[in-house]
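Next up: the structures, one after another.
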Structure P
Amino acid sequence: MSDPRLGCVVIGRNEGERLQRCLRALDPSALPVVYVDSGSSDGSLTFARELGALVVDLDLSQPFTAARARNAGLARLRAAAPVAYVMFFDGDCEAFPGWLAAGSEALARDPRLGAVCGRLRERHPEASPYNALCDLEWDAPPGPTRAVGGNAMYRVEALAKAGGFNPRLIAGEEPELCLRLTRLGYTLERLPVDMAWHDAAITRFGQWWRRAVRSGYAYAEGAQLHGAEPERFRVREVRRIVFWGILVPFFAFGAAGPSLGLSLILGGLYPLTALKVYARARQRGRTRRQALLYAGFLTLGKLPEAQGLLRYHLGRLRGARSEIIEYKDAPA
């Protein structure tokens, strides 16, 4: 039985069958569920209404962001029910049986907890190396954490005190919110419980590249917002992107002519750092294949992340904000 103090908010855009699995697993007849749609053309709104979910159709005149959608969903949920906890799901996820109870029980036990999450599992890690990489990224150890991700359960009171998600952020809105929650004295925890299946559906290199571009954009904006404050938020990530994604390739290839090719030796830094990442992954219990996959793409990922970082700062200089960076294909 679900906690009467709990409600769910699902956000999506053209998720098709993935959204259907998501809403059926939550069962809107058993607890209040709000579906927030960002301009779908695949019948998502109709299906959600027929299943009994409350529906919010975001205004097309304003830029879509996941943060804006979650805020709108929570407002609709609070207007419909006196919830103390809210579970946010992306429309490509499906809750594991028992997760909603485990999450709400953890929040009920400790009033200092602002949010909790569990283990997110990729539905088809065998379908592509990019899906497998997502599954590895989400396999973090349980316990206290600095961020809980987009699929997580929050204390509504804590969200209200923090001011909710920043609706202007096109990516990275969850860790930015978690930073503000911890400043208010709340803690965050990753529970040793399976939370949901996730269907990344990344089957092409170009999709993976765009996802990494989005990450770089989020790191740049996060550092711009809070990098000068005591936490030095995202500063470390940005420095790594600048070094590996901009400086090393610039000097390695840009100075190849004047140095008679000697500068290309700098390119050898990439396999060296990949070996270090591989060794750390093996120490954490990864298989050889998993460690190679993680090390290779983590190293290569600094290049698209640099693209995202430059995209943010160039847009900032022009006074223009980027639209959402999508990497997933709409289902047929």
Structure Q
Amino acid sequence: MIETIYVEEAIKNHPRTKFILEKFKKSRIISINKYGEIFNKRNQNFRIQKANPSLILANKKDSFVLSAPEGFGIGSSKNFYFSHMYNCIYDCRYCFLQGMYSSANYVIFVNFEDFDIAIKKTLEKNVNSKLTFFSGYDCDSLAFENVTGFAKHILTVFRTYPQIEIEFRTKSVQKEPFLSMKPMQNVILAYSLMPELMSKALDNKAPSISKRINVISELSARGWKIGLRFDPLIHGKNWKELYQDLLEYMYNKISLDSLHSVSFGSLRFPKRMYKDIFKLYPNEPLFSSPLSLNNKMISYDIEIEEEMTSYCKNLSLKYINENQIFKCSI
């Protein structure tokens, strides 16, 4: 239950603001001028706020579509991302957002139509390039869908442009609006996965791996394209056996015809973010694993990273083609 909702004065009468507030009739509503007044305040404690975050409804002014960082992609020549929301309703211990933001409150930007305009302008500037757009870089793209309705909205844009791809990255078990729609071949529903034993310790508040797999199976059977994102790969006792069991189960559980792509990425943090996250959770066993500074990133030693990636890739090549496998290196 969200107890407090901050609403920017400029969008208090926006239809989408009213739509969202209808879902939280018992919440306390506080009017503000700009979302940064709450979200960017100094001396906030992310860990304390995460126990009871507030919701902020705001109007995004710029930076609707951004170029994805180098090393982030699934085969297109140009990659972009957009964020209709800041922060995530889950509390995964390895999440970089807890080092990016000082606030654990959720921000939802209600002016979806401005995202539409920015996407269309990006297409006009890149008419001769293969493009992929990613939803879910600064949040889980589907976990709050029953509140925001963003996926349902943005799909109307991509239905008009079947030549460009959109990936929804998620850990959720949200099935709508996809069950109610005819599958779109330029849409990828990408699920973050790790062995259940690891997920129980690290994916706090997120649905179990078994529940995610059930949703993947159901949506793939309906004809939706699926992405499997083993990112981050977690090193630990019996990691080979755990990942082998998971990978082989996944490849046998879903129709491989529905599988768009598979990606692997090792545990990694920008140096500054790692310091902030470590301060929040100094006793977290995850951070006592063999991490070191590699090319401005805190990550596993290169030998461990390469061993894990190669092991999982070789297992995957028994089931899928090499051109379906990608390495995420940001």
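Here, each number is a calculation from the coordinates, and none is a lab measurement. If you're wondering where the values come from, they're calculated on a predicted model, not measured in any experiment. Cβ atoms are built from the backbone, for glycine too; each structure is taken alone.
Which of P, Q yields 24.1 for mean count of other Cβ atoms within 10 Å over residues 164-171, as computed?
Q
Given structures P, Q, which gives the highest value for distance in nm of label points 7 Å out along Cα→Cβ at positions 92 and 228?
P
Quick one: distance in nm of label points 7 Å out along Cα→Cβ at positions 52 and 124 came out at 3.0 when computed from one of P, Q, so which one is it?
Checking each candidate, the match is P.
Can you spot which of P, Q the value 23.5 was calculated from, given it is mean count of other Cβ atoms within 10 Å over residues 4-11?
Structure P accounts for this read-out.
When Rg/Rh (Cα atoms, Kirkwood Rh), for residues 172-283 alone is calculated for each of the structures P, Q, which structure yields the highest value?
P
Work out which structure the value 29, 17, 10 belongs to, where semi-axes √(5λ) of the Cα gyration tensor in Å, for residues 36-139 alone was derived from one of P, Q.
Working through the options, I get structure Q.
Please state which of the structures P, Q yields -14000 when helix-only ellipticity at 222 nm (-39500 (n - 2.57) for each DSSP H run of 4 or more, over all residues; to 500) is computed from it.
Structure P accounts for this read-out.
Thinking only about distance in nm of label points 7 Å out along Cα→Cβ at positions 188 and 212, which of P, Q has the largest value?
Once distance in nm of label points 7 Å out along Cα→Cβ at positions 188 and 212 is worked out for each structure, P has the highest.
When FRET efficiency 1/(1 + (r/R0)^6) of positions 44 and 84 (r between Cβ atoms, R0 = 25 Å, to 0.05) is compared over structures P, Q, which one is greatest?
Q
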